[in-house]
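Alright, structures below, take your time with them.
FYI, it's all coordinate maths here, none of it is from the lab. Source: prediction; values computed, not measured. Cβ atoms are built from the backbone, for glycine too; each structure is taken alone.
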Structure I
């Protein structure tokens with residue numbers, strides 16, 4: 001039975017390595033193209049399963065997903081797909097362009113994942129419900145179901161935070177226990193919401209922490225009365241950054257489910273993210289490297 005249910009998008013990824021990211025109205029040279037499986041929710045579920053956590057997905061895909069190699073890959077990893085519905089449009093598709101310095105631009109077509117299926121999900125035995133980037137406007141019934149089932153609720157709005165009204169994001173926060181954002185996303189939330197980090201905690205009494213990712217600079221774990229800096233794990237052979245944030249969330253939640261403290265979970269998450277950037281795409285096989293991850297993140 002799944003201990004972690006991840007709500008959000010399943011997508012096909014087209015990942016392009018470019019000589020340089022172009023300025024407006026200019027072009028650039030694509031040096032390498034890869035077609036892979038992705039989607040924020042699927043990335044989190046995949047990495048969690050690689051870390052030995054029973055995971056399930058709640059999403060909507062297109063008819064092109066059914067019977068695909070990607071569906072077989074997720075199912076073969078033991079991820080529960082029984083909560084994944086099929087829509088009339090194609091599966092969501094992300095187009096990522098990354099330069100040699102790790103900078104990235106993303107273009108996203110939601111396809112059938114522009115909406116989620118409306119049904120009451122089976123959450124018996126689920127410890128954590130993680131809400132990743134996706135059709136956030138449809139999340140409210142699932143937040144309510146997760147709260148009623150007494151799940152820990154984790155939320156990572158990701159890039160959605162920049163093209164949705166800030167009120168749509170803040171409406172989710174009263175349900176949230178764990179909030180994950182990168183540095184730019186957190187600044188955007190506080191600026192557009194016209195509030196401080198302290199006010200964010202004050203207005204959302206169930207919020208236990210905000211994890212602020214800063215890439216190569218590590219992360220900050222903000223709790224109500226303290227903030228702790230968590231160092232990044234050094235990577236000597238980074239390939240490209242796709243899925244690093246999702247891997248970080250999966251590592252954090254996996255560690256929590258195994259009984260780690262918040263700070264230890266944050267350190268482990270950094271190690272998992274560092275492992276993912278060594279390969280192309282967000283869904284590499286890392287399960288055999290858990291001992292090495294633990295060693296690096298504790299040194």
Structure II
């Protein structure tokens with residue numbers, strides 16, 4: 001088996017001048033930031049911070065071959081994950097609060113991030129997996145451009161919370177190979193309460209449509225590795241089965257071949273453990289709640305992953 005997918009990543013076909021233009025256009029957004037759906041409008045180049053609590057400096061908390069991702073991403077050599085610090089969402093149940101909320105990480109330039117990507121490729125990773133990338137989009141696009149010049153040849157994965165803006169995603173067209181949004185809510189009031197993300201559902205629907213327009217359904221090579229397309233994740237929450245069912249229904253509207261990973265590993269963390277106002281989600285998920293969502297998804301979709309394995313609907 002080959003170490004990397006037998007595929008030409010999309011970014012290899014993007015003309016040099018267009019790649020540079022995209023990177024520059026995104027960098028300009030820092031000055032009146034609208035990189036995510038918060039559309040804060042702050043000047044991050046002047047040290048101002050918005051919802052993500054970070055200026056125009058990218059921070060990397062860690063990078064390594066990750067073997068905890070989906071089989072089609074981790075393969076046998078791991079997914080080359082680069083974990084960005086800070087986050088453009090404020091989930092009260094965050095399992096990585098020290099990084100996502102506290103911003104634990106080291107400042108990294110586009111050139112340094114490019115070096116990380118090349119190091120992960122050298123280790124045999126099957127892709128470069130940017131985790132919580134949205135608020136650092138300018139740095140990451142520039143990093144891919146630089147890494148391409150030095151030999152990057154594996155697919156790029158955009159591992160996000162779904163709280164994107166289609167206008168920004170358009171700038172990523174031809175650069176990202178696999179979109180992996182973790183769609184949490186199909187109800188704006190729930191998203192505002194538990195993820196501090198106003199108008200989440202309407203923004204997510206528009207963003208997923210744009211992602212699907214760009215890359216289509218998930219494609220696998222002969223070794224079962226993802227080469228392109230969209231893979232939607234959804235974490236089932238306690239006491240919110242209907243929320244999850246609506247997510248599955250919308251994913252099916254994109255295409256009944258859209259790959260949906262229904263995740264059942266929720267456990268209360270961060271503020272969900274300590275604050276009474278979040279009592280609804282202060283317990284672990286029950287098996288029957290998870291089963292209801294999986295069954296609902298299987299009725300509507302052809303490719304559903306659950307319990308760590310992919311099944312045909």
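Looking just at distance in nm of label points 7 Å out along Cα→Cβ at positions 96 and 224, which of the labels I, II belongs to the structure with the highest value?
Biggest value here belongs to I.
P(r) over Cα pairs in 10 Å bins from 0, in percent, for residues 24-111 alone computed as 17, 38, 33, 11, 1: which structure among I, II?
Answer by label: II.
For FRET efficiency 1/(1 + (r/R0)^6) of positions 72 and 160 (r between Cβ atoms, R0 = 30 Å, to 0.05), which of the structures I, II scores highest?
Ranking I, II on FRET efficiency 1/(1 + (r/R0)^6) of positions 72 and 160 (r between Cβ atoms, R0 = 30 Å, to 0.05), first place is II.
Quick check for you: by mean projected area of the Cα convex hull in nm², for residues 80-127 alone, which of I, II is greatest? The partial results should precede the final answer.
On the way: I: 5.6; II: 4.1.
Structure I comes out on top.
26.9 is what came out when mean count of other Cβ atoms within 10 Å over residues 136-143 was calculated for one structure; which of I, II is it?
Of the options listed, only II reproduces it.
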